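Derivation of every value follows stated rules applied to the coordinates shown; laboratory data play no part. Since the structure is predicted, the reported quantities are computational estimates derived from the model, not experimental observations. Cβ atoms are built from the backbone, for glycine too; each structure is taken alone.
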Structure P
Amino acid sequence: MRSNLFDRSLIERNLVAPGTPFVAHYTSINTLVHFLKPVLDSNGAREGWTSAFASPIQFLNDRQELRLGLATLSRAATGVGVSTAVKGILQELSTSNGDQRSDPFQMSFSGSPDELGQWRGYGKNGYGCSIQTDVSSLHSINAISGCVIYEPVDQDRFAKSVVEGIAELDDPLLIQQYLSAAASFIKHPGFQQDNEYRVIVFPDVSTVQYRAVGDRITQYVELLTDHPLSVRQILIGPAWQLSTLTATEFENHHVVQPIRRLLNAARQESALLMPSSVPYDPE
């Protein structure tokens, strides 16, 4: 858990909005049963998108992205009169695996809900889905959230603002969290098509769990313990070739119908269920 002294606005005030009030998370259709839990009664049961995992940023597809952010912050620090503590922790984070208490756990969304690269990379090569929620509900989570910064000039400006904001701090954990959080929003320009909107948390170490992902073990925490997300729309991936079906054919499709029933069971009847419009056939 972040220090009570942590001010998320120091990070968020220099992060831009995604351009739309909604962002999307690409995933497999199988994952929907973990995101959306049927509501069995009316005795205070939570409705909507009630479960999602956040994982350490070190285990993402760009293995060097945290180091890129820290390098940008280090350059910014050379022109600012920062405390010895800030300088030392920048050096430590850049050359070590950090401290589990300051590891940023993240979940990624995109401002592009129907984008081919996202379908290929994160939507099970087009056989997955894109689930949309509103930015305001994400902002209500006890997290730091905003758009990832790709342009080097914008990254330098952001890093300078953060370093200036923490220049006089001497609390090691607080400094680590600010620097790790800021570094999490700096990413190589080669990933710009992702149009990523990222949510970052610093969990209590006692809440961290472990699971196998492929041939690796990764850590994760439950992100939506207190704040379920709304479900605005689910797009079904282009590999299913559903965009040419009539409305009736689409609703009766063997992939679509169970998703509709799951949405109804989670009391998300108003959520739209649509096919991707991208003309992509992985076969």
Structure Q
Amino acid sequence: MNIKPDCLVCLFNQALKTTKLLNLDDKTSAKILFEIAKILPNYSLDFTAPQIAKDTYKLIEDITNNPDPLLKAKKEAIKEVKSFKPFLYEKISKSNDKLLTALKIAVVGNVIDFGAKKQFNLKETLENIFNTPFKIDNYLELKGKLKKAKKVVIIGDNCGENILDVLLADVLKSMFEIELFYFVRGKPIINDVTIKEAKNSDMPKFATIIDTGVPTPGYDLKYANEESKQIFNEADVIIAKGMGNFESLYKITNRNIFYLFIIKCNVIANAINANEKDIILLYDK
């Protein structure tokens, strides 16, 4: 999905937020913002936001000499989410539709998005999610596809969210005779999940973790390694988590994909005729 002018402002604000999180002095913060301001005019509206974010965060990495600027935020998010696990497992165990409940739980994790303009309270969202319908609801199509599937891919998104993806993976493996793969980023970018965080969770009990090689905050086929592309092309069902994966794949790939995310910006809302804060389970055929 190509950028809109709003995306350029959002990327600039993300950089400012990162400088504050890192407690950088004014001189270093200004240097980062000045350098990003120089490169933004190099991008046309044919780029995706994750492609540009790759370069803006590389600048932050180089100037601060910090290969994982949001490491602290990632650790805090994972710790917070883990505190909810007993409550969420109980919700699933008592549910009449465990798959739907697990999908609702998995979409909640999408609020942990440092790169998003719109920020949500995780606890509040969790409390409300079970009574919130999907604005775009292709659940029955997903369930039907899963019943026939042999190979399923979940494309991960953020740290913290990856802990809730484990609950979804657990339900998928208990309900369906499938081989499950979990895609992660190839290097630290924003607060996205990498192989390090995925392997330190319970995900390896349920899925094969695949380092996709992508340096972008979204699964971009331009940068994906051959292993992940082969699995991506062979999968019977693909569930892409979060706005970054949506921006990287929507209307770009010819694969049929189920997109699972919370809308956190007006650009995405307008693209699919929905509203900010809506939860989405969209089957793009």
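For distance in nm of label points 7 Å out along Cα→Cβ at positions 79 and 175, find whichever of P, Q sits highest and give me its label.
Going through P, Q one by one, distance in nm of label points 7 Å out along Cα→Cβ at positions 79 and 175 is largest in Q.
Out of P, Q, which one gives 1.0 for distance in nm of label points 7 Å out along Cα→Cβ at positions 159 and 191 as computed from the coordinates?
Derived from Q, not from the others.
Here helix-only ellipticity at 222 nm (-39500 (n - 2.57) for each DSSP H run of 4 or more, over all residues; to 500) was calculated and came to -8500; which of the structures P, Q was it taken from?
Derived from the structure labelled P.
32 is what came out when relative contact order in percent (Cα under 8 Å, 6 or more apart) was calculated for one structure; which of P, Q is it?
Checking each candidate, the match is P.
Which structure, out of P, Q, was mean count of other Cβ atoms within 10 Å over residues 183-190 calculated from, if the result is 19.5?
So the calculation was done on P.
Computing distance in nm of label points 7 Å out along Cα→Cβ at positions 199 and 271 for each of P, Q, which one ends up highest?
Q
Taking mean count of other Cβ atoms within 10 Å over residues 31-38 for each of P, Q, which is largest?
P
For Rg/Rh (Cα atoms, Kirkwood Rh), find whichever of P, Q sits highest and give me its label.
Looking at the calculated values, the largest one is P.
P, Q: which one has FRET efficiency 1/(1 + (r/R0)^6) of positions 95 and 127 (r between Cβ atoms, R0 = 41 Å, to 0.05), as calculated, at 1.00?
Going through each structure in turn, the value belongs to Q.
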